[in-house]
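The structures considered in this document are given below.
Please treat every number below as a calculation from the coordinates, not as lab data. Predicted model, so just to flag it, every value in this text is computed and none were measured. Cβ atoms are built from the backbone, for glycine too; each structure is taken alone.
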Structure 1
Amino acid sequence: MSGILEVAKRAGVSASTVSNVINGRHDKMRPETKRRVLEVIEELKYTPNIAARQLKSGQNRSIGLIIPSVANPFWGLVAHHVERAARQRGYKLMICNAERDPDVETRYAEAMLGSGITGIILGSSPLSFDYLRDVTSRGLKVAAFDQRVEEARGVITCGVSVNHELGGILAAQHLIGLGHKRIATVSGPIKTNSRIGRINGVRMALARAGLQLPDDMIWQGGGVAGFGDLEGAELGRMGVRELLSRDNPPTGIVAINDMYALGAYAGARDLGFRVPQDISIVGFDDIVLAEIAQPALTTIRQPVPAMADMVVRKLVAYVEGSVQANEPDFIDVTPQLIVRGSTTAAQVLQSA
């Protein structure tokens with residue numbers, strides 16, 4: 001298959017010139033140069049020839065979605081609603097699972113830009129977006145989903161996120177209100193902004209109540225490589241087994257998301273603990289499994305349909321150049337505590 005360097009060689013131009021033609025940055029280019037590049041792209045059947053044809057007829061009506069993994073039902077739900085919102089606006093959606101790997105995300109972003117897609121939604125919640133600086137400088141617009149990234153202006157175009165700290169506060173306050181004083185958290189490696197925000201929220205709520213969240217009550221990852229997105233349920237199980245095996249176990253658990261919470265159910269059962277009579281568990285996200293679990297899971301709801309519609313609307317406005325001056329680039333959404341059967345008043349626990 002021909003590559004961009006072969007196109008450049010045949011057309012007698014640089015690779016950057018070919019990239020500029022493909023991605024619509026040809027305002028200051030000689031018409032003859034643009035025509036020659038497009039002809040070579042067509043002749044060699046280079047992959048972005050679709051984009052080249054679109055440069056003649058108009059805009060590529062596609063956007064991209066890069067998420068950690070649809071193995072977590074939360075991200076499957078996000079993909080569903082983002083695709084629906086895109087379709088309602090006349091756009092197709094390209095979905096990529098990148099497992100929060102910056103190199104993989106960069107390759108997907110480069111490929112999308114090369115195919116004429118100029119707007120993507122990113123859901124990985126990294127601590128820094130610098131690895132995308134080069135591709136965004138070449139015209140790719142990136143909307144951050146589920147992360148508050150006002151400080152990333154210049155790389156990130158816009159974003160929509162639930163307030164993760166507030167979500168952590170609501171989860172911990174609920175347990176505190178039920179009389180729980182020994183509260184722990186269960187998570188994969190805490191190295192994303194969303195996870196950090198949730199844990200900080202739990203810590204803040206406990207501090208306001210005169211309680212603490214000791215380091216040994218923050219279980220994270222169990223040595224798993226990466227972020228634990230694929231292993232969430234099993235890690236939840238492992239974490240709760242370890243916490244409940246201690247001499248002075250917690251009576252309440254805030255899980256980093258619903259899959260970890262449902263795994264925590266299994267870990268508690270493994271040791272003979274009952275949910276919620278012996279251990280109360282709160283999740284985060286409100287995936288469809290939360291309501292049908294036994295007992296139904298108390299969790300922090302993210303309003304995914306509304307968030308998906310907002311992030312697609314904002315990204316499309318930037319792609320089409322129709323942004324309203326009075327609209328904020330970053331939208332903060334309020335999470336909601338959904339109380340179900342997995343939490344109850346604290347009991348005095350005996351070591352298992």
Structure 2
Amino acid sequence: MVSVSLFQPTVTRHDKKSGKKFAKKTKVWWMAWRDPDLKKRCTASTGTTNRKLANQKAREQQDKLYRIAQGWYHPAESHRDKTLESAIEEFLKSSRARNRPQTTAAYQISLSVFQQNTTCLCLRQITVNVIEAFINSRSEKVLPTTINKDLRHLRTFLNWAGKLNYLTKIPGFSGIFLPTDKPDPVMISEDDIKAVLRALHQRKIKLFQDAGWWKIYVQLALFLGARRGELLGLKWSDVSFKEQSIKIRRETSKGRRDRTYESVAALMPLLKDWYKSNDPVPLSTDSVLPWSHTTHRQLYVDWKRILKAAGIETERYFKLHNFRSTCVSELLESESSFTVRDWVGHASVTTTEKHYANTKKARREIASKRQVR
């Protein structure tokens with residue numbers, strides 16, 4: 001029987017001051033065994049620093065190797081001819097139970113595009129060469145950013161299939177993504193914000209939603225930096241006039257976590273006026289920003305009309321999501337990254353700094369302070 005043992009790898013580091021080497025053991029436990037077929041030592045990470053959990057994973061690996069050696073069981077044998085279509089259906093069903101509807105819809109679109117651009121019928125036929133062919137066929141039609149989005153969703157799907165032992169080997173995605181130029185996140189100028197609010201105040205634009213509705217949306221988006229789904233999912237029960245707080249519920253959040261904006265006194269008079277202006281008076285279960293349409297298409301039609309009425313030129317056009325990057329960039333000028341991360345509900349500081357921070361203003365200030373020697 002193949003024996004699986006545990007060990008903690010030793011990493012050699014150099015001391016910068018003394019130049020001496022010293023060894024340090026990592027905290028994560030690894031498994032090691034001698035493969036009788038390959039005639040070599042194999043290793044795999046347990047992914048845990050807990051010795052008890054690592055021992056459990058080692059026993060599972062040992063049992064799996066023994067069953068394979070006896071010919072009793074092969075992890076992917078029963079799914080050898082599993083069709084790509086059935087696997088995608090099962091993946092989307094699993095995604096609906098865990099993720100937001102928008103996330104599952106994005107997976108469905110990308111995987112549907114992959115099916116249309118490949119000849120694979122079975123899941124096991126997907127290899128790196130197949131993925132490369134998919135990239136080549138798509139590169140003639142869409143931008144690299146769209147291809148990379150499809151590849152990320154395809155990678156999630158294949159990793160899911162690998163965890164369920166539907167694949168013996170998951171195709172590697174290292175170095176397969178296309179290089180793209182990442183522009184600075186858009187930071188909306190104060191003049192453009194005033195122009196939009198001025199256009200809404202005139203109330204002469206033909207819109208699907210009332211100009212008053214849009215005024216509340218813009219103010220909340222700028223102040224909180226919340227996402228579109230979080231704002232449209234906000235209910236009056238989430239707004240506390242007494243405690244002067246607003247709660248974003250996990251059901252509407254991309255991060256699937258609740259978060260509360262406390263002491264937002266500046267927003268309360270605006271929300272009170274909006275609450276009183278509704279006829280009849282809203283219930284606690286009613287939405288702060290009610291949306292009666294089945295899609296969000298009307299939202300973007302309205303937004304283009306508002307920008308046109310505000311005199312925003314095409315080269316200065318900005319999206320609704322840019323209110324979020326504007327809020328983050330403004331906050332990072334005075335607050336720490338960790339505070340801003342919690343404010344906007346990001347999973348990590350890296351997301352906050354990499355995808356939402358616009359440092360153009362800070363770079364200008366640095367340039368003005370530099371001197372020629």
Structure 3
Amino acid sequence: MDIVLVANSPGELSALVKPLAEKFKEKKREARLILFITPCQYASGREVEFAQKILKVDKIVSAEEYKRWLLAGPLPYTPQYQGVVLFLGGDLLHATLIAKKLNYKAYAYLAGKHIGWRNVFSKFYIPDDSHFKNEEKAKVVGDLMTDSIQVQPREKVQSHWHLKPDRLTLAFMPGSRHWEIAHMLPLYKKIIKLLKKRVPEVQLILILSPFITVEDIEKYPEHSLFDVLATFDSISAADLAVTIPGTNTAQIASAGIPMLVIFPLDNPAVIPLEGSMHYLTSIPLLGYFLKRLIAFEVNRKTKYFALPNIKAGREIVPEMRGSIKPKEAAEKIIDLLSHPSILRNMEKELNSLMVRSGAANKIVEDILSETLS
């Protein structure tokens with residue numbers, strides 16, 4: 001049988017597809033895993049490369065191959081007679097079209113998304129029942145993102161990177177897309193320069209997304225400010241992480257690392273939007289003003305951007321939004337580092353909030369049980 005996983009963005013591939021692909025391979029080795037990467041405005045451009053190297057899938061259908069197939073083109077593989085489709089991110093419509101064309105049973109994992117296409121999907125797996133009460137097809141499995149977290153012991157990371165245990169360590173995460181990095185690294189540079197004046201002994205780690213290579217980062221002169229360039233499994237050495245919103249906030253929270261979330265909205269022109277708004281905001285001049293208006297409205301109407309805050313319904317980790325002043329950000333970081341009790345309390349709350357639920361195992365067992373029966 002074929003198990004078709006549908007996702008589109010870097011965060012979904014690393015946080016949702018990876019643990020499910022591993023669990024499917026563990027539970028049913030003879031099944032063939034197919035990954036459909038659907039179109040996404042937020043794509044890094046390295047989704048296929050990441051899937052080939054990291055994910056345990058047998059076949060990959062790129063966004064371009066998927067679009068050609070929708071227009072009566074060929075698939076880059078021969079589908080099996082029996083199979084299931086599991087939606088993990090993007091637009092539910094894509095998973096609906098794939099399931100219809102392949103004539104496979106469809107499932108979906110939803111985290112904060114609206115339920116749709118009820119007649120197509122057999123079941124909706126959800127982290128908790130706070131969003132989908134009274135939904136007959138919903139099944140609570142826990143937070144799938146917590147299954148993807150793998151970090152090294154703090155002492156091992158400190159030893160490997162020659163970090164001194166008696167000094168404070170900060171981890172900075174600039175994002176997984178080049179437009180994010182190009183915008184965030186200069187801002188981080190200004191913050192770090194102010195920070196170093198007050199806390200000169202602080203150790204700095206730049207955490208690289210799996211979609212960004214060291215060679216990519218070394219193109220930016222700001223990389224030289226950091227003592228260590230490392231992958232996410234080294235974040236355990238940090239006393240505090242500084243990051244932008246996204247899936248990474250859930251991953252940091254799952255690792256129990258206190259964080260400060262920074263969301264600059266003073267240059268909305270660089271932020272891609274979804275659907276028809278992407279094309280409207282591409283119109284010269286008009287698009288610029290539209291994006292500024294949208295950024296203002298989104299910021300005004302959105303209570304929280306950090307996923308642990310959204311999940312808790314209150315602020316556990318501090319957020320700085322809008323026009324970010326480097327001096328204010330540096331002062332906030334110093335204030336947090338100066339109050340170990342605040343950091344310990346944040347760590348305790350994050351550990352309590354992001355308990356591992358074994359969601360991947362529950363989803364895989366449920367799908368296989370229904371399919372095989």
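Give the label, chosen from 1, 2, 3, of the structure having the highest value of distance in nm of label points 7 Å out along Cα→Cβ at positions 28 and 244.
Evaluating distance in nm of label points 7 Å out along Cα→Cβ at positions 28 and 244 on every structure, the highest lands on 1.
If you rank structures 1, 2, 3 by distance in nm of label points 7 Å out along Cα→Cβ at positions 132 and 220, which sits at the top with the largest value?
When distance in nm of label points 7 Å out along Cα→Cβ at positions 132 and 220 is calculated for 1, 2, 3, structure 2 comes out on top.
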